[in-house]
Structure I
Amino acid sequence: MSVAEASPALAVEALVAGYEPDLPIVKGIDASIGQGDFVAILGPNGAGKSTFVKAIAGLVPIHAGAVTLAGRPITGLAAHLLVRAGLAFVPQTENIFASLTIDENLKLCAGVMPAGKRSERIAAMYDLFPDLAARPTTPAGALSGGQRQMLATARALLVEPTVIILDEPSAGLSPKLVGEVFETLARVNALGVTIVLVEQNVRAALGVARTAMVLADGRIVHRGPAKGLAEDPRLGEMFLGHHAAAGETA
């Protein structure tokens, strides 16, 4: 068995991260995410969720600890090198080039790939996202919020990552569009891509994820199956907010 087969898709050990060394936001997190898993990272505002995934993605300084991708050390690697290593990150905002068309967005991202694979991968993204295939010449800035998230996800998937991290993809979307985006993520996960999802929309996240991690004050305070977590009154009251426990957005 190879190292990649024997190792989790993504693992962090004693991770400490934040914008200032003496003011850590992530405070010693240990986590292991299995290959093909779909993990929802939940918690109240200010818990450190976005900082946690941005540190993994090379966008926030790591002050201590280690990150591995399929057993390969990636701690502190620059974001563009992480993409080549197999880790893709979709930020909450500014995740597309609004002045470019859908096709131009995809072709720009495909530029990091061997020339012989570019057309094939763009075609695969159009197969996966038929809404994008129907309007390739549309400027990305004219897309709906849900379509923008689909384009951002397609851009990330284009380079065939083994792990994709998304930071609150449902932010600002209507319930219908949230459903469409999360259905798309479920299809992506079914293809074998490991997904790590930071979300405030607890109900939607728990509806598609297999595993849930709850953060509070920069630490993981719960990890377990996503199914049934929203009905756990202790977790609902302590970490997600009373209404979130009943299935509403936290």
Structure II
Amino acid sequence: MTDAPTELSGLRAKATTLAELHSAPGILQVINVWDVISAKTIADVPGTTALATASHSIAASLGYEDGENIPVAEMIAAVGRIAASTTLPVSADLESGYGDPEDTVRRAIGVGIVGANIEDQMRPLSDAVAQMEAALKAGQAEGIDFVLNARTDAFVKAGDRDPAEVLADAVERGKAYLAIGATNVFVPGLLDEHAVTTLVEAFGPQRLSVINVPGSLAPSRLQELGVARISYGPWTQRVALTALAASARELLADGQLPEGTLPLN
């Protein structure tokens, strides 16, 4: 547990702010970051109110494949550096908890994280609920109202299943996570308007989190439908790498650095 009263007070305030951003009528957009420089760059963009890490991007930047292949100590160190680089509240993508969601969340709180995604990976529902309860227990033990963005992989792992069954699974799992105290339910996937509407009706307004990918509904429409939060996962890193590759091609062809390039700090 955090020993310094002022540090604990600051974490509590950030957790409260993050929760309020999720429940506000205006949709929360978190532009995912993966290291200190990406965090500082996004934090300086007007309109940024919170940051979220992307586990895939952090793993890739450190040479690991996605899917909990990065050692938990390296992930905690990475998200801790990001949290220390900003005054904004930070939510971390902690995959499925690296085998021990309670300890992983406790360690994340210890480095300044006040919210997290935890994946269910379509485990049996009772096991998945226990996972989410463990994450929330860590927040309670550390004395903060931890913002749990409970993720169901119903759509991510849908395969060739009937879309109606997939949607029903997402509804059942999301309602179970909300019932034990999750702040929001994160349903990644390319969701159409029918799916978004169904999920918002099942969970209530400002309780659904989505990821925007190429082809997703516009943020303005998602706000109209009652979505709480939009994140972008590893796509923001892909945008940066695409721009880097494009610049490299230009430079190698006797070109110039792009106009508008951010100055060095």
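FYI, it's all coordinate maths here, none of it is from the lab. Here the structure is a predicted model, which means the values were calculated and not measured. Cβ atoms are built from the backbone, for glycine too; each structure is taken alone.
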Can you say which of I, II returns 23.5 when mean count of other Cβ atoms within 10 Å over residues 27-34 is computed? II
Given 0.70 as the derived value for FRET efficiency 1/(1 + (r/R0)^6) of positions 67 and 107 (r between Cβ atoms, R0 = 35 Å, to 0.05), which of the supplied structures I, II does it correspond to? I
With Cα extents along the principal axes in Å, for residues 187-226 alone derived as 26, 18, 15, matching label from I, II: II
For the read-out helix-only ellipticity at 222 nm (-39500 (n - 2.57) for each DSSP H run of 4 or more, over all residues; to 500), a value of -9500 was computed from one structure; give its label from I, II. I
Between structures I, II, where is distance in nm of label points 7 Å out along Cα→Cβ at positions 51 and 83 highest? I
Structure from which 17.7, 53 was derived, Rg and Dmax of the Cα atoms in Å, options I, II: I
Please compute relative contact order in percent (Cα under 8 Å, 6 or more apart) for structures I, II and give me the label with the greatest value. I
